[in-house]
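K.L.:
Take a look at the structures listed below.
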Structure P
Amino acid sequence: MPLHPVTFGLIALVAALHAMFLVLEMFLWERPIGRRIFRTTAEDARAGAVLAKNQGLYNGFLAAGLVVGLRDAGTPSGNAFIVFFLGAVIIAGLYGAATASRGILFIQALPAAAALTSYSLLG
């Protein structure tokens, strides 16, 4: 059974956001746009570059898991991917909001929670 279009769109949005986070953290972290987005100085960006790249890689894994879930939606494994990876994004977003920046709650956790809610209600 295919996903409801709203659900598909919300999950795709979360996957796209995490692909964007990968690019920002792995490739743009030390560039002016990355420093502006993450509010770091050139020195701080240089010092944290390895950690940012690692974090970006993890965001890429989240995006990839959601893409696999979308591809296989309606199958037991596709459904499991969707629920697991949306749950992982929500948990990561809550942790990030509690430890790094409250804005992460709205950028990461809220879209994933909306997607999971839509998935639960609409399929």
Structure Q
Amino acid sequence: MSPATSPKNIAAALTELWSPRVIAEIDDNYVKVAKLHGNFGWHAHADEDELFMVLQGHLRIEMEAESVELDAGEIFVVAKGVRHNSVASEECLVMLIERKSTLHTGDSVTEKTRTLAEQLRPL
């Protein structure tokens, strides 16, 4: 059995922004944490849903049809195929649950794109 862990504490200790790190696996999914600040960039994941949970701070998820505002303890699922952009006006800690096949920046490649190998690096 693996030890208990605190996603919030792990996310708080990260030094890179917008660089998720895998902290657990559940079947075909990864549980990731990240530290966010600023604007991520528009992208979509054609075949995968993406769950966001705010651990600390505030996150706005912009979509073409609407925007969602999330505070600590709140979750939102961006449905597959929906173009979205995450915005954190101040530092925000999040937990993500995504299929293992989900590309970090979906259909876009930017300077913020992280490979799966980078996301799997030891903490």
Structure R
Amino acid sequence: MKGKTSLAGVPAYVTKDGSEIRELLHPDHHPVRHQSLAEAVVPVGAGTCLHRHRASEEIYHLTRGSGMMTLGAERFPVTAGDSVVIPPGTPHRIDNTGGEPLHMLCCCAPAYSHADTDLLADIPA
């Protein structure tokens, strides 16, 4: 079934922001039309680059681990079970401050694309 994927069968790649991604559903490969869903893994002590998506609204849902979220001018702790909405154009990054890999689901609408991602001057974690 083309509309079903299994995490174990999806190869990982590194996105423009530096996180390891497994793209579970994306319009380029699945019958989903207006959004994408991926699992990102951020290693212990690492973080994504500060970035923004010009058009995409994004949702992070943490499934394992903990970290520090930067969302515009705000910084706040996040842990498994937390969800964060990231409006289009908002600078953001996540740093793994815990003792295990940070796993999160990332939903983008419209779907994630490198072309919609701007890397910004990084800030200290």
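All of the numbers you see were taken from the coordinates with simple rules; none came from a lab. Small disclaimer: the values here were computed from a predicted structure and weren't measured. Cβ atoms are built from the backbone, for glycine too; each structure is taken alone.
K.L.:
Have a look at P, Q, R and say which one yields 10.9, 33 for Rg and Dmax of the Cα atoms in Å, for residues 45-108 alone, as calculated.
P.N.:
R
K.L.:
Hey, helix-only ellipticity at 222 nm (-39500 (n - 2.57) for each DSSP H run of 4 or more, over all residues; to 500) derived from one of P, Q, R reads 0; which structure?
P.N.:
Going label by label, the one that fits is R.
K.L.:
Could you figure out which one of P, Q, R the value 3.7 for distance in nm of label points 7 Å out along Cα→Cβ at positions 77 and 101 was computed from?
P.N.:
Computed on structure P.
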